[in-house]
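Please treat every number below as a calculation from the coordinates, not as lab data. Fair warning: this is a prediction, and the values are worked out from it, not measured in the lab. Cβ atoms are built from the backbone, for glycine too; each structure is taken alone.
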Structure I
Amino acid sequence: MDKIKRGIVGKVISVNSSDKGGIPKIPQEVVEIYEYGVKGDYHSGKTNFHAKKNNLDRQITIIAQETIDFLNKNIGEKVFPGSLGENILIHGFGDLSDITDEHIMEIGSGVILKINGQNQPCSTLNSIDDRILKLIVGKRGLISTVKSTGIIKNGDKVKIYKG
């Protein structure tokens, strides 16, 4: 069943940023989305610091609140907004496992993100709980690039379209 075709509108639960690598990212009231990601975030910019290459597919990461709820149910209350390294935490679309690189995401009043695929779990997440990698496979969220800039804040509406 394609959730997108049913006209679901989700919402932003948390926007997160950190000028350091690793986890967690720190919840913010608002973030500015510029052409290379979340302004001031360690993972924004022209270069992917982990892979030492152009940052062409992974400027912003998105996770579902439904994934955090699932993890906390299985490992205890250890996961909170930003702890999985996400820039944007959303609610309303399930665990995002059915969203592909054929989709775009519109947030608030005009921020457009091109979805580039599923985010792969990273061993850094083991610092939260050693069970987390097995539980999060296929539910780690999305990687995306910026198509339209602007400001995102908690409570903003989220729409996902096939694009």
Structure II
Amino acid sequence: MRRLSTRTLVLAGLMGALLMVLKETLSLLPGEPVTPLILLYTLELPAATPWAIGVFVVLQFVLYGLGLWSWMYLYIWFLLYFLVRRLRRMDSALGWAVVSGAYGLAFGALCTPVYLVTTGPIAAFAWWVAGLPTDLIHCAGNFVITLVVYRPLRRALHGIRSRL
């Protein structure tokens, strides 16, 4: 595995902090900026992104404490990272908006393994179904946010990558 430079580690810390700040400040809007940002981070700064996700997850734990949701955060954002790495050759704002929206729609389903293990299949299914309205909003918000910010943020992050 390649060693990360100090610059890349500092950048990862800033990326993770930005995820946290934007998630909290934009929490009243439908959707959230975390999925689109992790998507864009992964496309342009793939070496720093897992570290940024780690920083973001730790900051979430510090702010909100630990609970069942904590287990989800240990895999849900890394799963997105690996998905985007698999699809990285795509360069379509609409395509990435669809991926981002689909991830928002699937978010509750992707979180259910924690509930399946801790509360059983009936409770996990009930939890997922109860969250579907939120997942639909998450889907629409992610789609729109990604469609709007994909090109300008991709260019900005590409510029950052070229300076590393």
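Given 0.55 as the derived value for FRET efficiency 1/(1 + (r/R0)^6) of positions 41 and 73 (r between Cβ atoms, R0 = 30 Å, to 0.05), which of the supplied structures I, II does it correspond to? Matching structure: I.
For structures I, II, which has the highest computed value of Kirkwood radius over Cα pairs in Å, for residues 97-136 alone?
Values: I: 12.3; II: 10.2.
Structure I comes out on top.
Computing Cα Rg over 2.2 N^0.38 Å gives 1.04 for which of I, II? Going through each structure in turn, the value belongs to II.
When helix-only ellipticity at 222 nm (-39500 (n - 2.57) for each DSSP H run of 4 or more, over all residues; to 500) is computed across structures I, II, the figure -27500 traces back to II.
Given that distance in nm of label points 7 Å out along Cα→Cβ at positions 33 and 153, derived from a single structure, equals 0.8, which label among I, II identifies that structure? If you can, show how the numbers build up before the last one.
On the way: I: 1.6; II: 0.8.
So the calculation was done on II.
When distance in nm of label points 7 Å out along Cα→Cβ at positions 113 and 145 is computed across structures I, II, the figure 1.5 traces back to I.
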